[in-house]
Structure I
Amino acid sequence: MLVLNEDIKTQIIKHAIDEFPNEACGLFSANSGSSTIACFYPMANVANSEIIYQLDPLEMMKVEGIAD
């Protein structure tokens, strides 16, 4: 089970509110061997849709590089 601290939870909620009415999306990262989320990376929904989301592949690769 993933564990969210209050700061991460607040970041996720803020991103969802900022993106409303569109679907919000982002990536999480945790330290190796931990189930506690260490970082949240809000990402753009390039589908610009209220019912689906699509991550920008280049933005996703950039975030994955930061998270490693």
Structure II
Amino acid sequence: LLNSEVNTLSGGEFQRVLLSRAIAKKPELLVLDEPVQGVDNTGEEAMYNLIETIAKSLNCGILLIS
């Protein structure tokens, strides 16, 4: 993903890039607006698991908007 152009990423890859940007500053609260938009059904569960893991490791809250 590091050397990829944004417009060539799949929906799931793009969402992971956005999530990475959101956690870069180690926030106290993650506000995520439709974090699985453009992600296939298989990827949805993985994305939610990733969000939960990140929130636990950063000890931050999560506000999910769907």
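Miscellaneous remarks
- For 29 (relative contact order in percent (Cα under 8 Å, 6 or more apart), calculated) the corresponding structure among I, II: I
- Ranked by distance in nm of label points 7 Å out along Cα→Cβ at positions 33 and 49, structures I, II are led by I, which has the greatest value.
- Origin of the value -11500, where helix-only ellipticity at 222 nm (-39500 (n - 2.57) for each DSSP H run of 4 or more, over all residues; to 500) was derived from one of I, II: I
- Label whose coordinates, when distance in nm of label points 7 Å out along Cα→Cβ at positions 41 and 57 is calculated, return 2.9 (choices I, II): II
Bear in mind these aren't lab numbers, they're just calculated from the coordinates by the rules spelled out. Just so it is clear, the model here is predicted, and its values are computed rather than measured. Cβ atoms are built from the backbone, for glycine too; each structure is taken alone.
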